[in-house]
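The next part holds the structures, each set out as structure tokens.
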Structure I
Amino acid sequence: MKLLIADDDPQIVRALRITLTAKGYEIVTATDGAQAIAAAVDDRPDLFLLDLGMPQLDGIDVIHAIRGWSEAPILVISGRTGAADKVDALDAGADDYVTKPFSIEELLARIRALTRRLPQHDADPVVTFGDVSVDLAAHSITRTTAGETRQVRLTPTEWSMLELLLRNPGRLVTRQTLLEHIWGTAHVTDTGYLRLYMSQLRKKLEHDPARPVHLLTEPGMGYRLVLED
């Protein structure tokens, strides 16, 4: 199981990495909020250990960004002991909250409790919409028209955009979430990228790209994938 430790205190990161690695966990680390989001996208951890008081982006912002596309458990580890801080973190999407200093035994118990709640998936699903079939595990897309099935080739960026929509079927995925997921926090205002790649996806996957019925734009907000016609 892969854990992401995001904390700007190098001693805590080192101690947790050593301890959790010894317990059999695979560890990814980040020292600020921007690194945490990038690592979340690149490494897809199964559980997050997040500090709130990180540079670049506050832990609450990181939780919001992660919750835009991931349901992996988030355990906050913070020196902030106020009730309001705990409420803000839990309302943002965190699953549990531990205050510093903490005992490693308590932390391990909380990690075990959160991992017991994880859904057990044998494999990523195959998602279909219209005449398109997407195998998420194999990164394979086929399209059947007039009885003929052919492969559809996507660029890595097109795939990243489509995958995020596929993992949130029927739900609005905001422009900020897409931009952070694909290009990182430095490009959260570059909405022109999204229009360009959405246009390319529609040309490859929609029956009539000018009148899409699956890859829909929510004006001023983001995009939504509708599986049913």
Structure II
Amino acid sequence: MSRKEIHRHDLSTNEIVTRYATLDIETSSVDPEEGQTVAIGIGTVDVLDGEMSVDVLSYGSAQGSEKALIRRAFTRINEFEPSALVTFNGEWFDLDFLDGRIERLEFDRKPTLECAEHHLDLFLPRKQKAETAGVKWPKLETVLSSHDLSVPVTEWRGQELTNTRFGEELAPAYLESVQQGNEARVDDLESVIYEYTATDVEANIALYEADAGRQYEPMLLT
């Protein structure tokens, strides 16, 4: 595995797909009006052919162009021609954020994610179940643990990297390094971004495979 570089219709939870893509984004803010896309993790799975890949496209690898980053990610997924898109809370965050950024970036020709029309958000049925039971919405880490899957932890500066720390600390440092052309610093921070994003992408895959009742051996969730 090398470092390289919307609305939707939810599939029935009973409909099992064998060729799908997944994505996970990292941003400098949860608000598309205030923040920007820093990295987009992409996973592609073809169960019948026994193929799976995880990749992370970064702002730096797109030469500091968020437009190029989003377009490259969408093109990568579209070229795979998945029958569905699988996410965890993608409806409320990842896809919604990307929609917002696409509007604000004013593309000459708006990129589209074709498989988003067949979207399975693994969070939504769990959210609905939690609301019915009157309990808190489940976090990804909690859901992974319920399937005996490892919870990914990325460390940065001696502490666990969280979404809050990513947006408030790592993202600003990374974006500044890209703008300054500090290649050594960019490479150092991108290694952290890659690990953080890639493990979330594989978490989506592992969770969907567990929900589908299929055997799956994680590469990164150790």
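A short reminder: the numbers here are calculations on the coordinates, not readings from a lab. All values reported here derive from a predicted model rather than from experimental measurement. Cβ atoms are built from the backbone, for glycine too; each structure is taken alone.
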Comparing I, II on distance in nm of label points 7 Å out along Cα→Cβ at positions 132 and 164, the highest sits with II
If distance in nm of label points 7 Å out along Cα→Cβ at positions 116 and 204 is calculated from each of I, II, which structure is the one that comes out at 1.2? II
When mean projected area of the Cα convex hull in nm² is compared over structures I, II, which one is greatest? I
